[in-house]
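These are the structures, in C-alpha cells.
Only the coordinates and a few stated rules stand behind these numbers; no lab work does. Just so you know, these numbers come straight off a predicted model, no measurement behind them. Cβ atoms are built from the backbone, for glycine too; each structure is taken alone.
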Structure I
Amino acid sequence: MDSSEKEKLITDYARNMFLQLEEAGVSLSVNEKTQLLKPYLKMPDSYEVITNKLLQDTMRFKEEHDKKVASIEEPFEPLEFYQLPVAYRGLTLNEQDIDLLNIVGASTPEELITVAKTLTNIPTDLTNVTYENLEETKQLLFKEYQNKLIPKNEYFANPNLKLLVKKEFLFNSGILEDEEKELIDNIIKESKNHKEMVEKLQAVFSPDKINQMLKIMRERTPIEKSGIKSSSYEAYVNLYEQLPKFNSLTLDDQFKYGSIVLQDGTQVYHHFEKGLKFAEEHHMQVRGNSLISYMGCPDYIYEAEPSEEMHDIAYQELDNYIKGIFSLLARPEYEGRVRSIDIFNELLNRTGPDYTFRREAPQDVPPSKLDDYKSGWYKHLDLDDICKLIATNKELLGNQKIDFMYNEVFLEDPKKMAAFHQIMSKIKEFEQKNNVQIINTLGIQLHTDSNITKEELINMFTEMAKYGYPIEITEFDMTMSLEDTMGLTEDQINKIRQRKINEILQTIYSLKDQVQIKGFTIWSLTDKHNFEVSLANEERIPNGEDPIETLHGGYFTEEMTPRGEQVRLSYEHPEEQIALEEEHAKKLVYQQQKDNQGFASIALIAIVTGAILGLLLALAILNIK
C-alpha cells in the first residue's frame, strides 16, 4: 500500500482506539488525540507492526490512566506555601496587574478618581463618582482598561501593532502639529530599528521635544500581559483579598533596563515607582527583577559585532543605568522599600544539553531559540566587567540593606548544576581577588513541571547550599506534562497538580534544618497568566498553528482563589469524594478485521476485578493474520 493509504488506515485504527477509550471513561481532546497519533504516522514500519504497537500502547495508557485516577483519591496532608518556615512570602505582579488591583481596591470615590489618574493605558477624566455608583464605576473602568489592551495573540501575529498603538497615543497627546505627525510617520516607516529612528528624529527635533515624545510613548503599554484580558473583575477582587498573605512583591518588567531607559539615554522611573507605592500600601518589600538581564540589552548594542569600541559603549550604557537605579533607591523616601535585587539573571542559557555562559553561547541559532542563546550585554561584556560595575556602584546605595542575588533556572538538571558551579567559581574568584562581596543570596526560579522528582529537588538545594548563602525560590510555577494530563478531566488534573505541588512544598519544608531557604515567591497567577503559554504561542501563531490556552501552570484558580484549600476541603469530607468512573474496571478487547481492510468491530467488554481498588486491567492480545 502507498503511504497515503497507510496513513489513512492507521488514522482510522487510532480513531477506533480513541472511541473505545471514551466508552471506557477516558475522554481525549482533539489536541491530545493529535499528539498521541503523530509518532505512529511517522513510523517507517509496516501497517501491521504499527497498529500492534498502537494497541499495546493504548492498553498501557489505559492502565496508567486508571492508576492516576486511583491516586487522586488517596488522602494526603496538605501544605500551603505560606506555611513554609521562610521569612518572605512573595507574589509577582506586572504593572497591568497593579492597575487592575488598584481599581478593585479603591474603597471611596476619591480613591478611585486618584487611581484613574495613574492609568496611563487609558487616560480618563473620572469625576462623577459617588458612593452609590462606586462599585458600578469600578467595574466599568476595569472593563475599559481591558478593552484598551491588544490581545497578546494578535500581537504575536502582527508585532507591528505595538508601535502603531504607541504612535497613535503620541499623535493624540496634543503636543504635535499635523505636519510634525506626517514627518514622524515617515521616519517610523523608514527606520530599521529604534536607534535609527532616534537618530533621524534628532536631525529634525530638539532634544527636549524628542525626550517629551519618547516619554509619552513609554507611558503606554498597549500589549496585554498574559491572562489580563481574560480575567474577570471578581478574580482580581479575590486576588486583592489574598494580598495580606504576602510580604514580598516581585515587580515583573518595571525594574528592567527596557522599562526605565529611553532611546535617547534618559531614565524614567514612573512605572517602577508605581510598583514601589503599591508595595508600601500593602506592607510588602520589593524584589527587583532584574538589574542585568540578557533580554534587557538595547537592540543596537546586541546587533553590533563585538569590538573594543562596542565594549566601551555597552559598559558605559550599563554603568549609567546602574548608577541611576542605585541613586534612586538611595533616596530617603525609598529606604527599606527594596529588599533584594537580581544583579545576575540567567547567566546560563536556558536549555541543554550543553549549558553555556551566555557570552560563550552560539548566536547563529533559529529565531525560536533566541530566548535560549541570546547573549544581550554578555555579547560585549565578560563576567568580570559586570562584577566590576556592581562593585564600583555598590557604594551609591549608602546604608541601604539590599541583598544582591544571582537568580538562575533549571538547576535541577545535574548538567546545568555543573555549569552553575563553574560560574560561581568565577564570581567567587573575583570577590576574593578584589576583596568585595558581589552576591548575598542565591535564587532558584523553579519554573518546573510535574516530572520533577523529590530527589532532584533535594540534590539541587543541597548543591546550592554548599556556598553558604541563603536561598530563595524566586519564581515558582509548575506546568503539567502532557503525559500527566492526557485523558483527565479538569477536576482530576487540578487534584493531581495540587498533590505534586504539595510534594514540592513538603520537600522544601523537610530541608529547613539543612538549607537556609528564606523566601518563596509565586510567579504565574493562573493558568492563563503562565508565561510558558505565551512562549508557546509566540512560536505557534506565526507558524499558522492554533494557540494553546493552558499548560495548567498557574498557582491560583481562574477566579484567583487558592487551589490547595479547595482540594483540602474535598478530603475533609471523604463521603463526598468523587466516585471512580463506572467503566473503570473494563478491559479492551480488539478483534482483527477480516482481509486486513482496516479495523472494525472493536468491542469493549466489562470485567469484574478483585483487586483492592478494582483498577487492574486484563490484557488482551490481537491475533493478526
Structure II
Amino acid sequence: MKTATIASPLLTSDNMESSVMGMDAVGMDLATYFMRDKIYSNKIKAVVREYLCNAIDEHNKFKIKTPVLTGIRSENNENTFYVRDFAKGLSEKDVRSIFGMYFRSTKSKSNDSIGGFGVGSKAGHCYNDTFFVTSYFQNKKTLYTCVLGGGDNGVPVGHIYKIDESDCQETGLEVCVPVKQSESFTFAQEIKDFIAFSPANIQAEIRNEIITPNKFIKSLESNGLKFRLIEDQSLKRSSQFVIQMGGVEYGQIDCKSFTAIKNTVLVVDVPIGSMSIPISRESFENTVNNKNFISKIEKTIEDLAEKDLGQFKTKNVRELLENDLADLSDPFYEGDCFAIRKSILFQDVYRTISNTRKINSQTICEKEKKPILLISPRINNAYWMDKIENHCKKTMENYYVVNDKDLYCPNINIEKIKEHFHILSIKRVKYEKKSGGKNKLYSVYNENGSKLQKLMSPLELHNYRCQLESMPEAKNIDEAIAQTEKYLKNCESYRNVLLFSISMKEGRNDCFQCNSTTFVEEMVKLGWMDFKSQKMREIKENFDKIREERNEKLQIRRNSIKKWVDFSPRTMEALKKDKNAMRMHVIWKKIEKESSLRSKIISSLNTDYYSAPKYSRQEVRTIMKLK
C-alpha cells in the first residue's frame, strides 16, 4: 500500500548554520523495540494477520493459483503457527533485508499489495523472542532463525542466523512462530477469523481440520464499491456488515433498520489505499477522509437495501394480516441480500396486526364491503372472548378480534387500519338472547387456566370432577350435594378441598374457573366451595394451623433423639410418643442453656454428630452427672 510522505522545500537565509534531525544508535534500538513490541494491542492477531497478508501479497504479485497454507502444527508437545506461500522465495540478501530492516518495504509505492510499512515481517518478535523463516529460492531450501537478544544499549536487538541449507525443487517462503500451549486455541481462532471472509485463496489445517474461506453467495457493485455476500453460521458478530481492505477486516457497520439475510455477512471490499491505517494496521485512522468514506459506504448499503426490500413496502394492511404478520415465527422479510424486521417496516400498524386473530376458519363477516375487526375491552376480556367464541360456534360466523390496548396505543395509525377494516366493538355484536334455567351451559377452565373443550352445566362439571377422582357420578342435584358434603367432610388437606372449588377467572387459581358469577353460585348450591369466600379462607387457615402443629411435633421428636446416643429399641419407641418426646426435648434444651461441662460436651457432640461414636446408656448417664 502506498505510504504518503511529504517533503517540502526549505526557504532559509544565507549563511545560517543547520543540522539534520535523526536518531543515534540508542534511539534506533529503542525505535525498533517499540515497532516490534508496543504498537500492537492484540499480538496474536497481529502475528496471524501480518504473515498471512505478506503471503497473500506474494501470491497476488506472481499470480500463484495454489492456496496459501497456514495453521497450527503440533510436534513433540510443541505447537507452531506457520504460513507457507508458493511464490518465488527470497535470496539471503532479501531475507536479511526484509526481516531485519525496519521501514524497508517493496510495497510502499503501490496499492496492489496490502503491506507497505516494512514492520509486519518482524511481527513474530512481538509475540516470541524467536521465529523461523524457510526460503525456497533457486533450488535451495534455506532455514533462518530470527532471535532477539544482546544489544549494547540496554534494549534487545534482532539477529538473523542462517542455520541450514539443502537442495530442493520448491519455491516460496514459510514463516514459523512457536506458540505457547495455553494460547494455541487463541491462535487457531484468529486464523479462522482471518480466513472466514477473505477473498484470497487460503487453506488452514488445525487439529486435522481443513478450513477454507466461508461460502461465497453473490456479489454486488454500486457507487464504485464492491460487496460480497458470505455465508456465516457463527452468529458471533455484533453486525452483519464488515469493512475489509486488502482482505483484512478493519471495522463493522451497524444498520439498525435492516440486516443481511439470515446466516450471512455482507463484506465491503474497499480499494487498498482508499482509507488510511496506522502502522499497527489494527483499525482505520480517525480522520475526516475515513469518516467521509464510511458515510459513503453506509449510504450505498442503505440504497442497496432500499432497492432489495422495496417489494415488501407495497403490501397493504389486509395483506399483512392474511399472509404475513399472522405468522410471527419468522419476524423478517428477506430479499436477495437484505432482511428487515416486519415490526420496523410496518411499525405504524405492526402491534395491532400482530395481535389480531380470527375466531375460527369460516369466512370473515363483512360490513360495508370491509372485513369486521372486533375490539375487545381490556377489562373482563376473557368474558367477552368466551362470549364471542360461543356465539360464532352457534351462528357459524367469523370475525377478526384485537384487544383495545393493541389498537388504541401510541404510534398506531388507526386511520390506515380503518381503510381496510370495519372496526366494531365486540359488545355491539348481535348476540342471541340468554336462555335461563337449569340447562344453561357455561365455559369452564381447569386449574391450569386451560379452557375445557365443551360447555358444561353445573351438574356436568361436578360429574367431570368425579370422573377425574374415580368417584361415582351423581344422577341428580340432590345426589351431587350429598356427595360433595361427604367428600369435603373427609378432606385431609387444603389441596383436596380445592378439587371441589370454583372461582371467577382472575389470574391463576388452583381450582376450576369461569367467567360467570351465576355459574359460581350454581356450583356453591351443589356444595362446592367458592374459592374467594370467607369460609374457604377459614378452611385454609385451619389446615395451615394443623400443618404447623404437625411440623412442630415432628421437630420436637427429631430434637429428642440424638445421633450420638445408643438408644434401646424400647426407648426409641417411647420417644415416638409426643409426651415422652416433649419431656426429653425439654431436658436437652435445659442442658444446652447451662454453663456446665456436660453442656459443653453435649453441644460439641450435637455439632459433630455425623462422626461422633455411639455412647451407651451408662456412658450417657456419666456425662449427664458432670457439672
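Computed quantities for the displayed model
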{"quantity": "Which of I, II leads on FRET efficiency 1/(1 + (r/R0)^6) of positions 176 and 528 (r between Cβ atoms, R0 = 35 Å, to 0.05), largest value", "calculated": "I"}
{"quantity": "Identity of the structure behind 122, 100, 60 (criterion: Cα extents along the principal axes in Å, calculated), options I, II", "calculated": "II"}
{"quantity": "With helix-only ellipticity at 222 nm (-39500 (n - 2.57) for each DSSP H run of 4 or more, over all residues; to 500) derived as -14500, matching label from I, II", "calculated": "I"}
{"quantity": "Which entry (I, II) yields the derived value 18.1 for mean count of other Cβ atoms within 10 Å over residues 344-351", "calculated": "II"}
{"quantity": "Source structure (of I, II) for relative contact order in percent (Cα under 8 Å, 6 or more apart), computed value 18", "calculated": "I"}
{"quantity": "Among I, II, structure where P(r) over Cα pairs in 10 Å bins from 0, in percent, for residues 192-439 alone as derived comes to 6, 24, 22, 15, 14, 11, 6, 2, 0, 0", "calculated": "II"}
